[in-house]
Every structure is written in C-alpha cells, then in structure tokens.
Structure I
Amino acid sequence: MKKRMIPVLIALILILIISGIGLLSLYIEKYSYSKEQYDLNTYFEVSQNDAVALLMKNELIATKGKYYQNQVYLPYDYAIENINSRLYYDDVEGLLIYTTPTQIIESQVGASEESVDGVAQALDYQISILSDGILYISTNYLKKYSNFSIEYFEQPSRACIQTQWGTTTIATIQRETAVRYQGGVKSKVLRSLAKDEDVKILEKLENWSKIMTKDGFIGYVENKRLKDERQVEETPVLEVANQDYTSMKKDTKINLVWNLITNASANGNVSAMLDKTKSVNVVSPTWYRLSDNQGGMESLVSTDYINAMHQRGVEVWALVDNFTYDIDTTAVLTSTKTRRVIIQTLVDSVKQNGIDGINVDFELVPNEAGPAYVQFMRELSVYCRKEGIILSVDIFPPSEYTAHYNLKELGIVTDYVIIMGYNEHYKGGGKIGPVASINFVEKGIADTVAVVPSEKVINALPFYAVIWKTSDVINAEAVSMAGAKQFVADQGLTPTWDEVNCYQYVMVNKDNVNYELWIEDEQSIGTKLNVMSNYQLAGVAAWRLGQETPQVWDVIEQYMNQ
C-alpha cells in the first residue's frame, strides 16, 4: 500500500512545485520592474535631423525648433507668443523688425547683421532663417532683447525654455531608479535617475509622482524613491533691462473736441465755434487722410488755424484717418515701405507746422491686418517720442471683434487712448437703441482701464442722436443735439426718462411709421461724465464740435473742475 502511495505523492509534489513556479512567475511578471526602454526619438517627436523638441512651462509642446549654426532657432509665431511679442515679420519684404521705445531695428531674413535706425551692425550668426515657408529666429538674437533661459541637450535634440519664474517643488532621488513614461512598474523607461539627483515635482499621486528632470524628461517616479521634498525659489533671468515707454502727460484733464474739416474753407470756422465752448484745451481737426495704397496722404493743414488755437492756449492734435477714400488698409499697413512713407509724411508735416499731436483714427481694420496696425503704431510712437509729439489713438470699446487691435499694447506705446464711446446702435446694425447707453459707456471704460492705465484713457461722448424710423425696414437719421430737440418740439412730444439707458426718450407713430429717439442732451451727457469721474480718467473727448447745445458745456466744465 505504501509503495503504491509513493508515486502519487511524488506526482502531487511535482504538481505543487510546477504550480508554485507558475504562480511565482506570474507574481514576478506582475510586480517586477520593466527594463524596456522607450524610444526617445518617438518620445520627443523629433524625426528630422535638425528638429529640436521644445519644453516650456513643464510641458513637451508640439512646436519644434531647429538646430542651426550650433544654436537653437525658434519659429516666429512661437517666439512672438512666448518670448517677445514686439517682433514683427514682413513676409513680403523679407524683414524681421523689432521696435523699442526709441529705435526701429530690422534685419533681412537670412542676414547676419541688423540695422539700428539705419546703421548696420554685424553679428556672428544668422538672425533668422526661412525653412519650408516658416521663419525661424536665433535664440541668441532673441536673448539680446528678451529675458528667458534656454538649455540645449543632445540625443535626442531638445531645449528647455523658461520665461516665468516662481516657487517650485524639488525632491531628491534616494537611490538609483528609473523615470518612466507612465506611472507603473511595467511602463517603459525614459532614462535612469542617479542617487541624489534633483527632480521637479509636477504632480503628486498616491504611489507615484509626475516629475521633470533638468534635462527635459517628463515622466513618473515612485514616491518611495523620493526624499527631501522642498519648496525652492527659482532665479529669474534679468539680463535685459525693462523697456521704458515714457509717455507725455498733460498736467490737467483733457477736454478734446474733434473738428470735422472736409475742405480748406472749413478751417476758418473754428474760432467762432470755440467761442461757444467752455474749458476746451485740445482740438483735433480731421486734416490728414490716406489717399492711396502707396502711402499717399491728403492734407488740409492750416497754419492760421494752428496759430489761432495756440493764441487761445488750445493744443492741436491733428487727426489722420483711413476711411475717407477707398483704401486697402491691409495692403497699406502690411507694407513696411508704405508704413514708413505715412509716418515720415505725418511727422514732417507736424514738425513743419508746429502741430502739437497726432490723433490716429484707423477704423474697421481687418483681423489679418491687426499685427501690422499695431506695428504701425509702435513705429509711429518712436518718431513721436523723439520729436515730443503727443500721440493718441481712437479705439472702439473693447469686444471680441476688436481684440486684434491689441489694446494693451496701444496703451503702452501711445500717450492717450481715446474710447469712441458711441455708436452702440447705428444704421445697418439691425437693432434700435440709444447711441451710447450708460451701461455701454461704463462697460467700455471698465474693459479699457482693465488693460490701459486710467490716467491714459479718455472717453469720447456723442454730440449727436439718432432718429429711428421703423416701417417694413429700419432707417436711421443722425441729427445734432439741436436737431433732436427740434424734432421733439415739431412733433409736440413730451420726453420721459429712460432709467435703464439714462436718456430722455420719445416715441410717436405717424403715417404708419414708428419714430423713436433717445435724446442726447446735458442730462444724458452728465450721467456719462459721472461714470467717468468714478474711473479717474485722463479726460473727455466729443464728436463733434458744432453739434452740441450750449448747456452741454456747463456739465463738461463741472467735470473738468472736479
């Protein structure tokens, strides 16, 4: 019997041993550490020989740089978004332009020299290169004008870029381990980590931490491999001094009125019109207008006008517009040559005639021309700053449709930003309403001072109203303040106060046509001025001289004396 049991026992033992080995293998397979290496070219997504993977803000980004002449070159779009927004690329004339408060610096694509205000300066590298239709800019060149750090590593080619600094969490590796592509012992290995190597903690999980190494690997390490976790203040790069965009600021509030000048004879009316005003200290005649797409300009400048204003102690800020003639604003502004023609013509005329300032009123600038428009203002500001010419710009109240005007940058490079705080409702807009409701005005001011210092902001008021006529279609007729009062009198109407919009309001139906009018008068203007006072703005402007009633100047004078 015992002899018969021995083979059975042996078989059972063998079965147990084999099962144990199998279970042990499964255990080892499940819990042992994988040594499989992740393909680093795949990880960094660098397939071309000259491609450079870029790591920024603790992330490996999709954008790739190029390695050329022993340095990293960054794509232009990436550079202006992340490194220096004041770079401008004219792809037609092949120019890379950088504008400081006092200089215009440019270089031809592919060149190894830059021109600073027309004076050539040689460099020992190419400033930019064009590859497959994409402009790349040397990081050595970018560091001349920008504060950032960049560290380059080989095999694979990658660069760590930092533009912002603060407090970061650092930990030290306890003993040699691996940084893995994902959390888990079976995840592929990116590279080994040496004992006492420091890593940046990006995210702390239950058993693993997402980390970044100094040489640009982002992956996962077991928490038990980390020690001495601490907060460290990063050292910022401050090699380039901040640019000081000095602005000319008047000692008193601005009270500006635009003076519509459509022909030379209209210049003779300004003194008589100003006699009816109070506390006006700036007049802006519409003297300059772009007349063709090559930078041609029509001028209605009058030295007699200027002399008369100066004798009254009133400054002249001549307006230039882009809408009097059929102008292709995109073509005009995107051409560096054309921008310079316009700027030189303006500045020469202003200097020659003793004009105090330039008021730029470029309206309906297309989205695609936004960067060129801002560059025009930057370049014009350099000349104005050098010559002591006050530079102001007229802007629509901020909205998603005007974001390309880059209001924040305009507030930096100009002396004054003037909000055109009207045309809330206009003919062709599809909706009936007041020219400038109180909520519209306040929102325009609040949104502007959110990005432009209030002491540089002027809010412009309407000296006109709109009579709305509705039948099958909506029609609108713009009238002066006096014209609005005359309409009310002619119709025998009694206005009622619209508390929501802060206007006197009338409505009448005549011959199946519905007439509506929100009356712009001293009361509606007064409510707007009260809001402006709350924001401590640089002053007030008005469109336009001659359309107002005398009573308006009493409330404006009160505002000026506050």
Structure II
Amino acid sequence: MFDYIENRPKSVDDQARVNMCWDHIKECLLDLSQPVYLTKEEGGVITILNPGDTANVLNNQQTAFTPVLTVDKLGDPTFQSTHRCQAAFYVGSMANGISSPEMVIAMGQKGLLCSYGSGGVAPSDVSTAIMQIQSALPEGPYMVNLLNSPFEPGLEDQIVDLFIRHQVHNMEASAYLAITAGLVRYRAQGLRLTPDGNIEIHNQIIAKISRKEIARRFMQPAPDKLLAELVQGGHITQQQANMASQVPMADDITVEADSGGHTDNRPLLCLLPTMIAEREAVYEKFPHLRGKIRIGAAGGISTPESALAALMAGAAYVVTGSINQGCIEAATSLKTRTLLAQADMADVIMAPSADMFEMGARVQVLKRGTMFAMRAAKLYEVYRAYDSIEEIPVKDREQIEQKYFQRSFEEVWKDTVTFFEGRSPAQITRANQDPKHKMALIFRWYLGLSSRWAIHSDDGREMDYQVWCGPSMGAFNDWVRGTYLEAVDRRRVVDVNLHILTGAAYLYRLRILEAQGIHLPEVLTTYQPTSPIV
C-alpha cells in the first residue's frame, strides 16, 4: 500500500490532499514504536512504504528508514539499569523542597527519576519527606539532593546520616567545590564485595557540576587522605576504604550549563564536550575506570530541540530543572508559578546566593516582577565595604531596614540566633567574636527568607521574591505558547517532561531521514504538545 505526496500541488484540491498526506506522515513518525520507510522519487514524490510489504522495502534502493525510537531508547541505557528508571533522564532538584515529595512520587510512579530538593530544609523535615517518598515508591525510582554547605559542615553530616539510615541509594550532589568527608562516607558505606571479587556500588552519586577541575575530582576515586581519616574515626572499614579507592566518586556527572540557581552561565554545547574530554583524561590515568562514568546534560534543557541537541552532542542523559518549578506539583505558590509562566528568556539576572554569600557566589534568578536581585546586590556591596553593622552609614542602614528587611537589624539578629541555635550553634559563637560574620548572617536572613516568601506567597513581600530561574524557562514558554500547556494550572511534571522527551525522539527520527536524503516540509519539523500524554 502506497501513499503519494507531491511537493508542488497544482490546485486547491491537490493542496488539501497534500496536507492530509503530511498529517499522515507526521502521525506515522509520532508512532515511535513503529519503524517508518519513506522513498523519494522523480518529481519530488515522497512515498510511505508499508513495512509489511517486505519486497517493496528491500527492492527499492531509494528507501529511507527510521527505526523504532521510543523514549526509553534515547541516551545511554546503562543509566536506566543503574538507577532503575525507564528513561535516560531525570528531573533535577530545586532547593527548599520546591522539587517536592509529590513531584518525586508523580515521576517515580511513571518510572521516571526525580530528585527531592533537600537543600535549605531542616533535617527533621528531610527525614519526613524521605519516608513519604519511600512509602509511595518502595521500589523507586527516586533520588534525594545533597547541597554543599561549606559553612555548615555539621548540617551535611546530619543529612548524610539520614541517607544512610533510611537507605537512600541515589544521591544528587550539587554546588560542590571539593570532595567532602560526608560524600566519601556515603559512597564507601554503600560498597559491597561479591564472592567473585567484584565491587558492587549500592550508593549511587550523580554530581551536578559546571567546572572541569571539580568534575575531575568526582571522576576519580575518593582522596586517600579522607579515606584514612574516616577509617581512623571509625566511620568506614578498611575494606570499604580499599574498595572506595578503586571506584569513581560519582557514577554520573551532570554537566550544569546556564541554569537557574547556582550557575557559571556557561553554554552547554561548549561545556559538554569539554567534560567528555576531561573524562577521557581521567581514563588515561585510571584505565580501570573506563566505561564507569556517564556524562549528562543540564541547564537550558526545556524543549525537544534542546534535549536532542544535548544528546547529539554526546550526553548520556538529559536533565530538566527550573522549568519544573512552574508545574503544579512544585512546592511553590501560584503567584510564583504565574510569574514563571510569563517569563521571557531575557527576564533573568544573577544575584548573590544565600548559602555562599561571603564567598561572592551567585545564583540566577527571575528578574521580572521582583526587585530581589538589585536588593541582594546592594547587601553584598555593603558587606564588602564595611566590617560591622555599626559601620554602615545611616542612609544605607535605613534603606535596608525599612525597605528590604521591614524590621530592624536587632530584630533580625534575634531571629538569626534562634535559627542557628537549633541548626549550627557554632555560627553564633563565631558571630559574637567576628562582627563581619555577624553582618553576613544578618544579611543572609534576607537572602534565605526571600525564596521562602516566594514559595509561601507572603503578602507584601512580592518585590522580594527570590525565584531561581534560567533562560530555559522563557524558551519553554515560547514552545508551549498557544497549546494547552500555556495554562499555569495544566502544567503537570510528568506530562511536561514526557512531551520534551517524545518531541526529542520525534525530531531525532527526522534527523535520521534527513541524513538519508529525505527532507520533509517545515510543517513537519516541529513538535508541539497538543494533548496530555498521561
């Protein structure tokens, strides 16, 4: 059976017939579970060949073929087997629990991996979230984030303790500048020696990284010094240390390009090949690690085109991030999700971060509808200029207290003391001895609460909302404009991400046909979400 489609219709009836045939070709290509055979003949006639008509398919030398290409066939299949999920893909974490248990559970129930955003969440609440996730997903898949806390090492130890106690076997480590004892302890305690002498890794680590020198540390085995200290302290056994010295610190390196939140704003198509080359250099030094480290892509992944671009550039898997903050399962307010749905690619800006304020680290946030970035920049400018709260000029102090904080430094300090007494008392001890550190903690009060004001939709704080967001949000909004996903209340996390992956697979099939000389019209070269997948 043949369908003939002419490229140059001669009448209105011909045009209608051509359009109908284009729709049929698109329908066939969208059925990712079936192969498609096309041939182009003289006069620009494109023919769909019935794959059941074996003689025609085999005898036609001009046949172009695109194979079955379902979502589960994208990327590296070992990612799925390692993390027990159904696609080489995951939803990255958003701190303060924005990537909520509900989001993790919704994804996991469809066999897709999602990372719970434990950063900034009290250990007791992290424990509750883990138990909620495990109750709904006893067999997984799920993952929990561990956010680097360079100024609160005790907090990291508490979260690692929770992971080990609750047997969380998938960790996403983000914002790390170096390998820490907590990371090594988690990794080493999950190693097992099989009877035939092989090492089994039960505690998987996905490290989200944007710098090659840091990626190199995660690609290599744990540092000998840290292993020795952990053995001496009784935290791991000598056998675990020996095994840890033979496996990489991370199973996967997620290359984090121009993302929301912590970012170096680097372009993905420059950064990804650099990281892949860095892995090759590590393999030359540690040949026994070859084949044990995957490189994935995050930052800017928000459309089928961007997902496919990452895969074609060599990514073993892809990761979506801040676009999921606009989904109804995200633990953030309707006001914030509405702002995100209105964002354009240029509506983002860099601002000082709360967790690494003193180091000058910055995060990418939404600029539209909020003055947070400008106010946070002013706080950092004042912090750099003066050594104590008392040195701040009256004019600047009044501006900060009245417009930014809406309360006095003294009131903020009381709240800060209360907060750190239950979390990290050493911070208060240090602040009482170091006026500049006290000023940093007071300023971090604003930086920390600003994201929670956005989450909880605090009235009167709209201008202070801190919403982590990259340009990918604007690209996503452009892609779904005019579709059902333009509506804020219809953005469900599973649906959004399955459309991105389905679109990537569809576009991949087009690229395969183009490589064989079949160039379809522009009307077929885009993918838009027309209806819910789930």
Structure III
Amino acid sequence: MKISVITNEKTWHTEQLKAESEKKNISLNFFDIIDLNSNDEIKNLGDVILWRSASVNNSFGRNTWMNIMKKKLVINHGILKYPFVAHKFFQQKLIKKFINYNTIETFNFKSIENVFLAIDQGKLTFPFIQKPNLGSRGIGVSLIKARADLLSQKINYEDYIYQNFIENDGDYRVLIVGGRPLGVIKRIAQGGGFLNNISQGGVAVEILDTKIVEKVTNIAVEVASLFDLALCGIDIIYDNKNNKFHFLELNTVPQWKGFQSATKINVANEILDFCVSIDEREKRSAVALVNDYYNNSARLLPTNKRFHYCSRLFIWTGKKEYKKELDKMEGSYIGLDHQETRKIIEDILNNSKKYNKEVYNNRDGRLKYIKKYPKLGIFHEILFKNLMANLIYGKDYRDIVSELLDINEVVQLYKDLLKDQQAIIHLSTFATTFIYLVQSFIPDEKVLFDPGDILKIIENDKQESVVNRIYLITYCIIGRSSFYSDNIDENTDVYRKMLIYAEGMIKERYFEISLDCKFEFLVCCRMMKYESILFDIIKQESEKSFSKIGNYLVDTYNSHGSYKGGKGIFTSEHRNVLFLMAFSEKI
C-alpha cells in the first residue's frame, strides 16, 4: 500500500508519520502542490492521499486538483470541497446554519470605523477578541481592551474576525481521526494570559470526566462530519458566565504533539491505521468494514449509543463481546441492586418533560397527543428498561415497577391508545411499542390486540407520511418480537401482509425513504422469513453510501440526505447497527 501526504512543510508531525509507516511497511511519500503545472506528481499519487497543506491556495487551483484526484481516496476531502473551510468566519456561519450547537457570534469588518460602529451599537464590548480569519496556533490573536488598542495597530481589517471574550478557564481540544474522537484534552493558559494554545505556552491535560467527554465529543464529531474532515482538531470552549459549551474553531491541519503527550495515544499510528482501513473498501465487504469500524469505536460512543449498539447486536447475534461491554453499563442503565434500580426508576418518573420531548422529537403532529397522554413517555421508558434488563441481564424488576407505578393507570393508557387511531398513527413507534411492552409486562391483560387493526389504520390514513406508516409496520413486528428476541409464531399472515404493504410503499417512493427505514424493513423481513424483492437494491445502495470520513454508512442518495445533521459516527449508529442486523446472521 502507498500513501501520499500533501504538505508544504516538514515538521515533527510528518516525521512521526514517516517513522510509523516504516514500522508498518507502508510506502509513504510527501509532496507539495505549487500550481496547476505539478503534473509530474500525479503519476506518483498513492492509493490513499492525506491532504494536510499545499502551496496552491486559491479556490480554482484546489478545485482543479480535486477533479484530478476525485478517483482517489482523499483524507480530508472537505479541504477540497470547501475552499474556505480553514476560515474561522466561514466555520461559525456554516455550523450555525446546519447544526444546533452554540456558536460564537462572529464579525468581519472592512475598516476600523466599522469596528467602532459595532462597539457603539453594543455588538462588541470590551474586552473582545481579534484574531486572523485564516490562522492557527494562536498567532496574531489579540485581546482588545480599549479603543486605543485598535488605533495603535496597522492591519487589514478584512483579514480578521472579532468575537466577544468568553470567560473561561481553558478550552477543550478533541482530535478526530477517521470521524472518531481519539480523546479530549484541556488547554489552559499560563501566567495570567488569555491564549490557551499549547504553542503559546498553554498546558495540556487529558480529560476523562465522562459528562464533559460526551458533551464535547458530540459537538466535535458532528462538526467534523459537516465539513467532511476525517482528520482535524475541534476546539470547544466553556463559558463560565453562561454555563454553556461553544464551538470555538476547527483546525484542518491539527498539531498533535501536546495531545499525544497528555493522552499517550500514538496519533500517527491511528492515522495510518485509518488510511489502511479506507483502502480496504475495495477489498472487503461493507458488512465487515462497518462491523470493524463500530466494534473498534464502541468505547468512544456516548453511553446511550453504546448500549443501543451492543444490546441490539447481542440480542441478534448472541456474541459474548457485546455482552462483555454491556456488563460494564449495567449499573448506569438499570442499577446493580434494588436500591439503585428504584432510584433510576424514580428519576424517570420525576422527569416526564425529558421523555415527552423524546416522544415529540420535533414533530408538531405529536404535540396534541403528548398533551392528551402526558405519561406515555415515562411509562414507555420504564417498561422498556425492564424488558432490556430481562433480555440482557436476566433480571426482572416488575416488583419495583409495580410498587412505583400505578399499574391500573398504565393499563388504562394502553386501552385508551387502542381506541385512538389518530394517536397511534401520529405517535407511531412510541404508541406501537408501548402497546407491546404492556402486553409483555402484563401477559394476562384481558384487552386483546389485533395487529390487523394497525394495518387498517395504515391503509385508511393516506394523509400520513409514507415513512411514518412504514415505521408503524416495522415497530409492530419489532414490538411483537420483544425487540428481536422472540420468534413470531402467531398472526404471521397479518405481519407478512404488513411487510408486503411496506415493500410497495418503499418501491413506489424509493428515494424518499431513508436508509434507516429501509434497513429496519429488511430486519423485519428476516424475522418473518420474507424474501423481499428490494433486498439486492438496498444492499447496492448501502455499499455506495460510505461516509467520506470513516467506514460507516450515511444517507447519501435519498431526498432528505442533504446535510441536516446526522452524518457523524454517533448520529449514524442507529443506521449502521440496523445495517449489520439486516445483512449478518441472526442466532
């Protein structure tokens, strides 16, 4: 294998890459792109190209080289796709548009008079930050404390951005390799300074606090995926005054000497391993690549994502490695004794706002029914936890649940939902799974549920979205199987009829249906032993839907596939675990 590193400078970092490549017996060459006449270099391009920096810096030159290299595997494709990705003003504006994270209000002015006007209008207040729009390592960054600081300098104001100063005790750097967060460090300014950069004298310490790590890595992986950057450093700052994390900036040519010193992670080794894994796309199956990627990344996932991934694959495959990871999470998920379990369930009961928000999921059509059934969220969460505790850990906490819940109230909600067709269609997955969870929790419940009634609702309500109707079908089957754990041996004709109906909707409006929905459909087909005519075409679509920054699948070809969030490893977990279930063997 041959890797080409495009760089216009030789540094400690390039020497690290060279040394590690020799250990791995990987051919590595370095070259710079000066202009459009660098044709001789094209002949020497490797199987994978790692773009760090190049002397050609105009957008026309970069776009031309992007076309030249479009048949190659380019690490940090986003540098070519977004010519202004390194500009801090561009970063803040694009993230504010597409991702629901706190950005920093950022200004760019043509003259000192415009800066003074922003001060007079209250947009900027002393002290505020002045930094180069295109810069790194804290070079050229100033803290403007008074008008005199502006009058004493001679600069081209268009080359700088301005931000109000954020009170902080350091900032966080997340190093991303292959779309995955390798770790988190905190950079802390020394000697009363305001610059946290290590190159400016800041000190780096590794951050292991789970809450902080999950918060900042959630931001970092989505930012990296937005810009199609497989290798980058994401800086996040915590506002001590307003108690909020803010995206600060990203670095497309990350330095990792301080990060490596603090975390003891061999970053060059991780980069080269990622390059090798990307090269394997032409040599190994998509299932093997996605499986390796997420298995190697499981420890990096937020706790809820890690539990979801490992629990579904453990139930589906029975493999011990997933159970081993799940055992580490038992205490946080359901508690290690009755007292802990009781506390977890009580916390759910006292947090209906949180769980109703999950039911709502930004869908206006659900608000009416959340108000009508305000306890659906907490009842659903508690019954689901008990089911998972039984399936994963072999423990049944019905006695605790029955003590803390009014079971009659649960049963009444169950009966009310069965009569409320509009609630079922709008609440979709939550309504159907709740119905099956109640039946599982109270098996002698006298109210009979006919899944054919759900099919009638779907057939009769043509106004509801196709995706919502498909999810109603798939979650009927998933719910009846107790989340993939039971064989379905009753009402099989009805469930197969449901799948045929869903198949028709997917076939008719194929590119309006997400990969997540298609994979879930195939999983249900496998449980019902139904051979769908769509199996091969969905498989082909998935094989062409790899992320540009890692060996995981993103929604590429469907109508909603344009970036609205959800391209990162964390938000893609649900899609990818369904893919693995759809195309790998079930026990």
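From which structure (I, II, III) was mean count of other Cβ atoms within 10 Å over residues 204-211 calculated, if the value obtained is 23.9? The structure behind it is II.
Assign the value 26.4, calculated as mean count of other Cβ atoms within 10 Å over residues 172-179, to the correct structure from I, II, III. Don't jump to the answer; show the numbers that get you there.
Details: I: 17.4; II: 21.0; III: 26.4.
Clearly, the read-out refers to III.
From I, II, III, which structure was semi-axes √(5λ) of the Cα gyration tensor in Å = 46, 30, 19 calculated on? Only structure II yields this read-out. Computing mean count of other Cβ atoms within 10 Å over residues 140-147 across structures I, II, III gives 14.5 for structure III.
Values quoted throughout were computed directly from the atomic coordinates according to the rules given, and no laboratory measurement underlies them. Please read these numbers as outputs of a predicted model, since none were measured by experiment. Cβ atoms are built from the backbone, for glycine too; each structure is taken alone.
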